[in-house]
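Below: a set of structures, written as structure tokens.
All of the numbers you see were taken from the coordinates with simple rules; none came from a lab. Bear in mind that the values here come from a model prediction, so they are computed numbers and not experimental data. Cβ atoms are built from the backbone, for glycine too; each structure is taken alone.
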Structure P
Amino acid sequence: MIKIAYFSGTGNTEYVAKFLAKKFEEQGENIEISKIELKNEKFSLENANMFLILSPVHSFDIPWPVYKWIKNIESKEIKTSIILVSAGGYIPENSAAIRKIRTILKKKGCNIVYEDMVKMPLNCFSGMKNGETKSILNEVPKKIEEVVVNIKNNVKKEIKPLTKGIILSKISIFEKIFSRLFAKGYVISESCNLCNWCVENCPTGNITIKNGKIHFDLKCTLCLKCIYGCPKKAISQKIFPFMVIKNGYDLYRFLGKNAD
């Protein structure tokens, strides 16, 4: 069995993970796929002969919840593949994100046999033009096919971090500080109907309902899931509005299909 675990905010990494799972299943593999969420850290590599972990890159590093989640899984000697998802196309400096997660997984006993990076559209700031977004998405199937074939054929691949990326990745230590400030900037509009969507879908369990109102704690990871995913578009950001695409980010609109 191949066990796949992924962390995703806006849906980019989830799309890649599910695409990989589908292609492996077409090859006759038994797949079990799980979200990386701190509110549900129960995950076991029991009965698995291969482990795939997928993560987006934040500030040239892996989001902090992924590291926390990894530290809570049991140690096991198992073939492991790491897939980084780079929003905004291919950004060479994002290669530095592999260093720390690789080290932690090796300490867990994982035998890292394959590393790769998949390009996806930019999901923050000003976003990308529709043509650029669709161009990147058109390349994904071919890349996923390549990854599956390589892993199935025991092809070894290692991401080599750029020196510039390693230097830039040091700024990730400020991400927790920035995320706490970001968490203080959430604003809920009157269109909120307390549907509980944001509470149920926040990967760090940062959102609750207190006294009949949505409440944000300080465990934000800047994934933007609550803002883009709110059914009523009732969540906005007042302190760092430039971080959020004005009209939102809906991956499946570009794909012309509904989310699974």
Structure Q
Amino acid sequence: MKSTIKTVVLGTALLSVSVSSLFAHRAWILPSTSVLSGDSPWVSFDAAISNDLFFPNHHAMGTESIKVISPSGAEVEKQFENDGHIRSSFEIQLEEKGTYLINRDRLGYFASWEEEGEAKRWRGDLEEFKAEGLAEKEGIELTESSSKTVTYVTNGAPDTKALEPTGKGLEIKFTDSHPNDLFTGEEATFTFVLDGKPVEGVEVFVQKGNDRFRDSPNPIEGLTTSEGTFSFTVEEAGRYWLTASISAEAGEKEGVPFKQRASYTATFEVLPL
């Protein structure tokens, strides 16, 4: 069973504004080229959080939080790093053949409860939550928030060794389609996993970049199936931005009610067939 998807064509400025406001500040890492060949080619990257896709106009994404994983699983050193006010940049040399993962991974915990009629809030990591004894607070609820912002580049033939899920947070398991081997008019299928398991009901939103120059964003959006799959087809070549998210009750953690919020954001190229 394939995911239900729909292409939304927004014909009015009002609708266009309402959709873009859902993702007012969008995070992205964008390579200069996604597919290369040759001996140790170089790739440059821009990283930012912006209102318009791939136009830096809000603030930079710090390079210290971005990791590069080679096809063999080794971490690759970033070169020529620069953190500006609205854009960061760096370069890497692809000394191995295969696909590299460029990833910013963030994880945090939030808690809320009421104390003597006053709403209380806390944020930190799980060890701090334990150390502060917050599980003893009456009515406390704990939320885990995880996000991944990624892109992918390939030297030579694509592979998936560096793209294998870690088993933590929301990720894509590339079993049907490869993010560096996508073409117009061909269906792409991604399998979303949460903590390593296929997950149903993930909200997925795909949009072509350079929306600054379009009246309508024309997104593709839908939900993952019971097998975690989401299938889509694009008709125009270019750079695309995908964001996926899920929020759900997840039982208990540290003896208190636990919610999980996870997101995955990626950029990739679709080439003409």
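Summary table
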| read-out | value |
| --- | --- |
| Top of P, Q by FRET efficiency 1/(1 + (r/R0)^6) of positions 139 and 179 (r between Cβ atoms, R0 = 30 Å, to 0.05), largest first | P |
| When distance in nm of label points 7 Å out along Cα→Cβ at positions 35 and 195 is computed for each of P, Q, the largest belongs to | Q |
| Computed 3.6 for distance in nm of label points 7 Å out along Cα→Cβ at positions 91 and 219 - originating structure among P, Q | Q |
| Test item: helix-only ellipticity at 222 nm (-39500 (n - 2.57) for each DSSP H run of 4 or more, over all residues; to 500) calculated as -9500, pick one of P, Q | P |
| Highest-scoring label, criterion being mean count of other Cβ atoms within 10 Å over residues 43-50, among P, Q | Q |
| Origin of the value 0.80, where FRET efficiency 1/(1 + (r/R0)^6) of positions 131 and 227 (r between Cβ atoms, R0 = 30 Å, to 0.05) was derived from one of P, Q | P |
| Distance in nm of label points 7 Å out along Cα→Cβ at positions 67 and 83 - structure with the largest value, from P, Q | P |
| Structure from which 16.5 was derived, mean projected area of the Cα convex hull in nm², options P, Q | Q |
| Computed 9.2 for mean count of other Cβ atoms within 10 Å over residues 115-122 - originating structure among P, Q | Q |
